[in-house]
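K.L.:
The structures considered in this document are given below.
Just so it is clear, none of the values below were taken in a lab; they were calculated from the coordinates. Quantities reported herein were computed from a predicted structural model and do not represent experimental measurements. Cβ atoms are built from the backbone, for glycine too; each structure is taken alone.
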Structure 1
Amino acid sequence: MFLIDTPNPKFSLRIATPEDAALVVSFMKKLGTYQKMADEITATPERIKRLLTLGLGEAVFGIYDGETVGFAYFHEKSSAFSGRSGLYIDAFLIDDTMRGKGLGKIMMQFLSSHAIERGGEMLEWGCLDWNDSAIEFYQKLGSYCLDDMRIYRLSPEDLKTNAMAFKPSDA
């Protein structure tokens, strides 16, 4: 297990492997509970393992005094609006008991560095509008909010319905 040193000698980081899929799901369940969306977490270790194996998603764990206390799940993204690429953080959590120790800031600094190392020029994520402590944390990092954008998603069923409706011409 390769650990990445951080400015805090008690805190290190570790990049997830496909074998960590169950740990990713356990953190997702914690995040879902915190966000009052526990029922929305439908990820399974098998699905996460597939994403990690194919490189469609990545994760990093924060380890404090030998205990895993935080994680971020992310993937590469690009924007036709800006012509830039970077990383999108899909999930980010520091355990309740470990907040306020600067660990989240260290993880965000790592992810910023990781994005730049890959030639990226942005780091992006979503935040629920009621999560004032997270919003304050992100703003202290220098981030800004795209207030005029809403995110839409097709469910697996609606995705299939739309895909089935696409019929190329016989030209």
Structure 2
Amino acid sequence: MEVTRIGEGLWRWSVPRDGVELASAYLEHGDAMLLVDPVLPPPGDDLARFERAITRDLARLGGRAWVLLTRADDPRDAEATAAMTGASRWQPGEPREPAEPSQPIPPGIEAISVGAGQVALWSPVHRALMPGRALEVRDGALQAAPGVDAAPLLVLGAEVVIPSAGPMLP
């Protein structure tokens, strides 16, 4: 697992899985912890360190944790992360089960539809965009994935873009 501190209360971690670098974002919004498209390291030292760090940060923040997904059809390790943190879960589209009430997105985060059942998540506080797999780094540049309308994302003025697969731009 590779962990990168991007700024105050903003981190990215990545885990290689099936030949792909899957990445997730950690954001602090006031007393809330937001975990975007979480992927957990395999059992062992990295997972134990991750769990200790998340538990420590939750205690320090004193608020609630949220697991946020950019695609409902790609849950990654959302269930395990929610179980670990006691997090509420938010995803685009309908609730997972008819009996489960739909959760509103946490305050301070905007979900921007990019088509094909996906959203990009925008944090104005951090000036950070989490586009899921809607944007990816190819040939050293940020490009829209096929079938994605990137126009609403380009006007945000993001200072950092954290895709949920592959590298970040330097």
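K.L.:
Determine which structure produced the value -10500 for helix-only ellipticity at 222 nm (-39500 (n - 2.57) for each DSSP H run of 4 or more, over all residues; to 500), calculated from the coordinates; the candidates are 1, 2.
P.N.:
1
K.L.:
Moving on to the next point. Which of the displayed structures (1, 2) returns the greatest value of mean count of other Cβ atoms within 10 Å over residues 31-38 on calculation?
P.N.:
The maximum falls on structure 2.
K.L.:
Now a separate question. Work out the source of 0.70 here, i.e. which of 1, 2 gives that when FRET efficiency 1/(1 + (r/R0)^6) of positions 143 and 159 (r between Cβ atoms, R0 = 35 Å, to 0.05) is computed.
P.N.:
Label of the source structure: 1.
K.L.:
From which structure (1, 2) was distance in nm of label points 7 Å out along Cα→Cβ at positions 87 and 111 calculated, if the value obtained is 0.8? Numbers along the way, then the final one.
P.N.:
Numbers: 1: 0.8; 2: 1.5.
Only one of 1, 2 returns 0.8 for distance in nm of label points 7 Å out along Cα→Cβ at positions 87 and 111, namely 1.
K.L.:
On to the next question. To test your reading of the models, identify which of 1, 2 gives 2.4 for distance in nm of label points 7 Å out along Cα→Cβ at positions 39 and 71 when calculated.
P.N.:
1
K.L.:
Of structures 1, 2, which gives 1.7 when distance in nm of label points 7 Å out along Cα→Cβ at positions 119 and 135 is computed from the coordinates?
P.N.:
So the calculation was done on 2.
K.L.:
Matching task: 15.1, 45 is the computed value of Rg and Dmax of the Cα atoms in Å. Pick the structure from 1, 2.
P.N.:
It traces back to 2.
K.L.:
A value of 15.2 was computed for mean count of other Cβ atoms within 10 Å over residues 63-70; which of 1, 2 is the source structure?
P.N.:
On the way: 1: 15.2; 2: 22.0.
Structure 1 accounts for this read-out.
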